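Alright, structures below, take your time with them.
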Structure P
Amino acid sequence: MQSFANRLQKVDRHITKWAKRQGITCYRIYDLDMPEFPFCIDRYEDYLHVAEYKTHHGLPEDELESWLQQCLQTISATLHTAQEKIFLKERRRLSRRTEQYEKVSEESYKLVVQEQGLKFLVNLTDYLDTGLFLDHRPLRKTFREEAAGKRVLNLFAYTGAFSVYAAAGGAAQVTTVDLSNTYLQWARENMALNGLLDEDRHSFVASDTMDFLKSPAAGAYDLVFVDPPAFSNSKKMKGTWDTQRDHPTLLHLILQQMSPGGILYFSNNLRQFEPQFGRLSAASIKDISMQTIPEDFRNKKIHHCYRIVR
């Protein structure tokens, strides 16, 4: 346990100094650094969100709870955070993450955090993810910088963080599309937190992304972000969604809805993703994955990201 404490102390000292210089209050401290301590630990201002990956330690059940309590005590003491401000989730490493958006609790421990001058509502208890993907922080900044005067589309929008950034960047209009009414409402709340909720200019559409793209209502967009789940079999969908299988069709449909010279950012977290871009009618396609992964993520394969120009 001392080796875990030593590692935590070392990475926290480095990352916290970096975060303060950058004005960042939500960031990753520990990123599966030691196989025998399989955690990802994220700080959300005064709170810690700890994801435990079951596949690594292989401890028998009768020893697991005691070991886990020791780990939490070590995290609390080393990172100077009271245990009541530490929230633990169990995760399993899957190549097709199906449970990402499913509820795991009803506690609804929510707080408002800040990122790059904007406010976001996060939920530390009810889902495996908190509502704000920290690894996309650099790309959100880029997206805001490119949004001025643009017609923006955010697909598989989740809680609408990219929509908030686009609106804050002066987008002419932002269309936020997600299948879940729960997440669309969350996106509205995030917009409202920043004084950006203007439904005459910024719309929220409850729809399957593929159905939306095939509908006549879809218009011409200048800037698009899409970050689909690796796999989904939601009952609201027709059939299933598989990013590896379906991304060529998805990107083709998006490009058809874009203005010439428009920019599409396509991201996914499928570890073994193999891009199939051969038939896309695009002026340029660039893999920008490494440029979009922030310093606090030692796992440089946390996502794939491409910049595609129509």
Structure Q
Amino acid sequence: MRIALTGSSGFVGSALANFLIHQRRHEVIRLIRAPAQNQEGTAFWDPAAEKIDLDKLEGLDALIHLAGDNIAKGRWTPAKKELIRTSRVQATQFLSESLPKLKKPPAVFLSASAVGIYGSRGDETLNEDSPAGSGFLAEVGQAWEAATQPASQAGIRVVNLRFGMVLGAAGGALPVMTFPFRLGLGGTIGSGRQYMSWVALDDAVGAILHAIVIEQIQGPVNIVSPNPVTNREFTKTLGRVLWRPALFPLPAFAARLAFGEMADALLLASQRAVSARLKSTGYPFIYPRLDWTLRHVLGTG
């Protein structure tokens, strides 16, 4: 297949590009924002300026859109929150409006989203038919997914990839989370009762390819393992895998003091998400269990 990809230098995007090119032998066109570095296998785009090299996107089978500002980097000032929103909604809207202009648009447009769209929901089990919740990330998620409508209205199959916490050694949240554990200072966050929806990086990549080739998949898809766990379960498992204690909890007030509004949205929120769509279409999870995943990712056997 011929596949275009935004966010190809990011944590998930770089793993996905490597998998598509080297393991599956697909042609990948990386959308980049530096015209001076434009080279074979790349295409220039600048969503803020509404510029894109459409000629290089002719003949695509799929476009995967993963680009967006890192929500966990820096405190959530008003300017940061606006950047989080615009980097997702504006770019997605621009791509969604650009694809129908191609002589032959791709069959499928896969656009990143997140389980944060459900808000904090306690122990309620959340699948793709569950309604959106409230809060900043839920509002961003709704606008983010709504921005794909122009492509859908043009007859392109749209898949909204609602990622949970992606676990990998090279990036994402896990290296940050393991640091205090390696020092013997790890522990639960807040009450520890909040649910964490997670997925192994290998399964995140595999699920994206699955969503490309299975034509019946359309709309939101939770990219999460079948087994969400509470924060208490996660930290106990992480400590056990690292052979370190999990005896030093981070109280909710301390998390809020350290991280501000981001603490409630990312560390203390509870999302018990499962993927009904992946299950119903037969996706075979490589790492359905947290302990297997952490041992694989962290190289502990």
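FYI, it's all coordinate maths here, none of it is from the lab. This is a predicted model, so every value here is computed, not measured. Cβ atoms are built from the backbone, for glycine too; each structure is taken alone.
Quick check on the output: 2.0 is distance in nm of label points 7 Å out along Cα→Cβ at positions 87 and 199, derived from one of P, Q. Which one produced it? Walk me through the intermediate numbers first.
Numbers: P: 2.7; Q: 2.0.
The value was obtained from structure Q.
When you work out distance in nm of label points 7 Å out along Cα→Cβ at positions 127 and 247 for each of the structures P, Q, which one comes out largest?
Sorting by distance in nm of label points 7 Å out along Cα→Cβ at positions 127 and 247 in descending order puts Q first.
P, Q: which one has distance in nm of label points 7 Å out along Cα→Cβ at positions 111 and 215, as calculated, at 3.8?
P
Using Cα extents along the principal axes in Å, for residues 39-78 alone as the calculated read-out, with 41, 21, 17 as its value, let me know the right label among P, Q.
Going through each structure in turn, the value belongs to Q.
One of P, Q was used to calculate relative contact order in percent (Cα under 8 Å, 6 or more apart), giving 18; which? Present the calculation step by step, with values, prior to reporting the outcome.
Working: P: 13; Q: 18.
Going label by label, the one that fits is Q.
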